[in-house]
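Structures given as structure tokens follow.
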Structure P
Amino acid sequence: MQVAVPSHRREGPDASTSVAIRLADFVLRRPAAVFPVPVLEQARYLLLDTLGIAIAAGPMEAGRIARDTAALLYGSADPLYSARMLFDGRRASIAGAAYAAATQIDNLDGHDGYSPTKGHIGVAVLPALAALAEVLPDLSGPEALASLVVGYEVAGRAGIALHATVSDYHTSGAWNALGVAAVAARLRRLSDGQFREALGIAEYHGPRSQMMREIATPTMLHDGSGVGALIGLSAAVLAERGFTGAPAITVEAPDVAPHWQDLGAFWQVLHQYVKPYPICRWAHAAIDATRGLCMAHHLAPSDIGHVEVNSFHYAATLFGGMPDTTSKAQYSLRFAVATFIVHGRIGLEHISGSGLEDAAVADMLGRITVSESERHSARFPAGRWADVTITTSDGRMLASGDVHARGGPEAPLTHAEIEAKYMEFAAPVLGQGRASAIRNAVLSLTDPDSRFFDLSVLLYDPPVISTMLQRPAW
């Protein structure tokens with residue numbers, strides 16, 4: 001069943017630039033069957049990875065506050081415009097449900113990203129898909145994945161266009177709102193005119209919040225993606241009912257046209273990175289360089305005398321002290337490197353609760369210095385690079401050379417690694433059985449006869465296992 005929506009559209013001499021026409025064809029009329037198989041297969045792994053983060057973030061304070069707020073402020077009495085909140089079960093408007101889930105995911109920095117945008121897409125488009133699918137019981141698995149891909153492809157290009165044309169560094173919510181609007185336009189069958197208006201509304205109201213302000217003082221605001229999801233779905237409903245807002249200048253302005261020329265030919269979804277650690281991506285190259293040295297030389301924490309990290313400018317601005325909140329821990333570099341040296345991994349328990357008072361990590365942090373390297377800064381945002389030199393307690397100097405962060409197309413995680421990461425985050429909250437069932441349902445979405453409903457029935461009920469009650473209030 002598809003939602004019946006008004007068929008009116010705004011027509012006029014300005015309603016169809018070449019980019020707008022091609023974009024409407026891609027979003028509204030490209031059948032799932034003609035999406036390349038590798039693209040849909042990759043989409044299911046991005047979906048699985050982001051769901052794992054959504055599940056693990058459920059008990060966190062930010063997620064609880066966002067869900068409570070959505071229930072209080074962003075409700076709807078119309079069944080065609082409401083949805084249950086992920087892993088909660090309470091109903092909100094579709095915009096409210098997407099807002100809650102995106103805010104929840106955004107506050108556990110382990111979800112995917114796209115280097116050229118300097119931000120994240122799945123965090124917003126997955127919640128939009130889940131909210132919209134509530135009233136689409138016949139939505140096929142391939143069509144659900146195609147709709148997700150549409151969100152990635154539109155949001156990514158909007159983000160690149162925005163960063164290319166403005167001076168400030170905006171959070172992901174500023175542009176992933178357009179990807180959310182595109183997912184909604186496809187699934188709610190908006191007309192070309194309505195879709196164009198939705199993009200304009202989403203762009204105009206998108207939260208152009210300053211990313212570096214959040215880096216300087218880490219809080220629950222994170223990357224603005226909760227509000228981006230809220231705005232994107234609100235924009236689609238406004239446009240559906242006749243509200244106007246076109247054009248979106250990140251789509252239709254003449255100087256951004258080159259960023260849209262490869263739509264449907266170059267698939268940005270194949271170039272997302274999947275994070276090995278729930279830490280800001282800017283710190284990953286330093287972690288990986290340290291990891292490589294520790295593994296190659298079999299270094300124990302007691303072997304480390306000093307660690308010198310050189311990385312790009314933004315990495316060097318990350319929080320440098322011993323964090324007292326999980327937000328600061330996720331926007332860290334010295335703490336993240338120290339945690340990896342001490343524990344050999346970085347898990348949820350290390351960036352929350354007693355992990356923030358780990359004396360061994362605090363001691364190791366004092367042996368780490370971080371500097372900006374012009375060489376690495378010049379390669380940002382296309383790459384996240386660092387080099388690390390470890391001086392051992394017996395006086396050896398071990399150099400990593402230049403290292404690029406793992407998880408992206410340069411050094412992708414295997415499917416087995418992504419599945420293992422998902423289970424590591426999901427199973428402690430949901431239990432092995434439900435977590436495994438979700439994994440299996442996600443990975444089956446490429447089957448032509450699959451339905452998204454078979455996955456969605458597993459997504460809305462709150463966790464019931466006892467370990468959920470024992471998790472710390474992160």
Structure Q
Amino acid sequence: MDTPARTALQTVSDFTFALRFEEIPPATVEMATLLTLDTLGVAAAATRMPAAEIARDTAAMLFAAGADAPSARMLFDTRRVSPAGAAYAGATQIDNLDAHDGYQPAKGHIGVAALPALAAFADTLPAVSGREALVCMVLGYEIGARAGVVLHATVSDYHTSGAWNALAVAAIGARLRGHDAGQLRQGLGIAEYHGPRSQMMREIDNPSMLHDGSGWGALAGVTAAFLAERGFTGAPALTVEAPEVAHRWADLGSRWETDQQFIKPYPICRWAHAPIDAALRLRRAHGLKAADVAAVEIATFHESSRLAGGMPDTSPRAQYSLPFPVAAAIARGKVGLEEVTGDGLRDPEIARLVAATTVREEAKYNARFPDRGRWGDVTLVLKDGRRLESGETNARGGAEDPLPRAEVVAKFHDYAAPVVGEARAQEIEQAILGLERPGADFKRAIDLSLPNRPSEA
């Protein structure tokens with residue numbers, strides 16, 4: 001590749017290598033900390049899901065590290081594999097429980113790949129401080145957010161997050177492993193070239209364990225960093241180097257897209273969250289029970305309307321459904337892990353409401369997607385003939401209506417404690433929320449997620 005003039009690439013390079021913890025606004029540090037805690041909680045809850053078990057077992061089988069090669073532990077697993085394998089397994093695990101953070105303008109997710117990749121890279125190093133880990137998470141969110149927006153603006157297809165969060169992973173690797181600007185450039189180019197250009201709407205129409213391609217994005221990003229480190233070259237990353245996208249990177253370091261990430265209150269595709277919120281609000285306001293409701297009418301934007309109808313028979317279909325989580329909200333007053341992975345999939349009252357649900361596409365909600373939110377509304381037709389209308393509703397959890405810190409922490413415990421126990425969950429919470437303290441050790445925080453720590457072996 002020819003050496004370019006100082007452009008967006010130099011801006012990205014300077015940001016990647018020179019960013020210091022003290023330069024990050026306190027509110028952004030707080031957000032990065034909560035995003036890390038939330039993502040780790042989702043990783044814990046997803047540990048026992050079939051897709052996660054398959055991914056970890058496959059990583060152990062196919063991505064094992066050689067005797068003298070770098071290795072890393074998989075999240076919530078004691079086995080060591082290659083760093084690329086650990087990142088793949090962790091990202092696939094998180095991706096298959098659709099409760100992790102996301103970025104509205106890019107219609108996708110960053111933390112799902114950034115956190116397991118950070119943990120994998122960290123395991124190849126003697127130490128990584130808590131502050132350096134938070135810098136790396138912010139780096140991932142800032143690079144990933146812009147790469148995602150650029151990709152969607154410059155290609156015709158709607159690609160999964162793995163297509164662009166691979167660049168975030170490569171940048172984290174370049175920083176942690178001490179690359180120079182030239183190696184970063186090659187790593188970004190390799191990651192973009194090999195990031196999975198998988199088509200998101202195919203997965204929406206046919207929900208499966210593929211989810212959002214982030215396992216392969218993490219695999220591509222980590223592999224790209226190690227390839228670049230050893231001298232492998234790649235084509236220029238057009239999402240960074242194309243002249244027509246330079247303006248997208250101009251505010252790197254002055255506008256913090258980390259602050260714009262959303263945190264999900266429900267383990268469901270966020271396209272369904274506004275109707276869930278609307279249904280829950282009507283249920284509370286009117287003291288309703290499922291038996292009171294004869295029919296459900298949902299108005300939403302086009303992409304949301306394509307979420308699966310009918311009663312789902314698998315967790316992936318439940319997570320990429322619209323009528324199901326709205327029906328669960330009405331029937332149970334919540335949409336949590338039990339609804340998408342447990343007996344909620346066999347609940348006859350939920351099934352009745354799903355069958356009584358109609359969905360229509362609404363032009364005004366189309367006009368607001370993706371930049372102005374995920375909007376929708378719900379009308380409940382009661383058995384006594386009344387029609388209860390929610391009015392226009394935007395999904396909670398984004399920058400315009402963030403979840404309170406206490407709710408994020410409570411969600412972490414709801415997700416992590418059943419897997420690691422409440423005492424261990426408390427330790428993990430304290431370790432993650434304390435990452436910004438001088439002397440905090442990121443690798444210790446990850447050690448706490450292992451099934452057996454050295455002191456317990």
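Only the coordinates and a few stated rules stand behind these numbers; no lab work does. In this text the structure is predicted, and so the values were computed from the model without any measurement. Cβ atoms are built from the backbone, for glycine too; each structure is taken alone.
Listing for the model above:
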| read-out | value |
| --- | --- |
| Entry that produces 25, 15, 12 once semi-axes √(5λ) of the Cα gyration tensor in Å, for residues 74-185 alone is calculated, selected from P, Q | P |
| Structure with the greatest value (metric FRET efficiency 1/(1 + (r/R0)^6) of positions 266 and 338 (r between Cβ atoms, R0 = 30 Å, to 0.05), set P, Q) | Q |
| Which entry (P, Q) yields the derived value 22.4 for mean count of other Cβ atoms within 10 Å over residues 298-305 | Q |
| Structure from which 14.4 was derived, mean count of other Cβ atoms within 10 Å over residues 34-41, options P, Q | P |
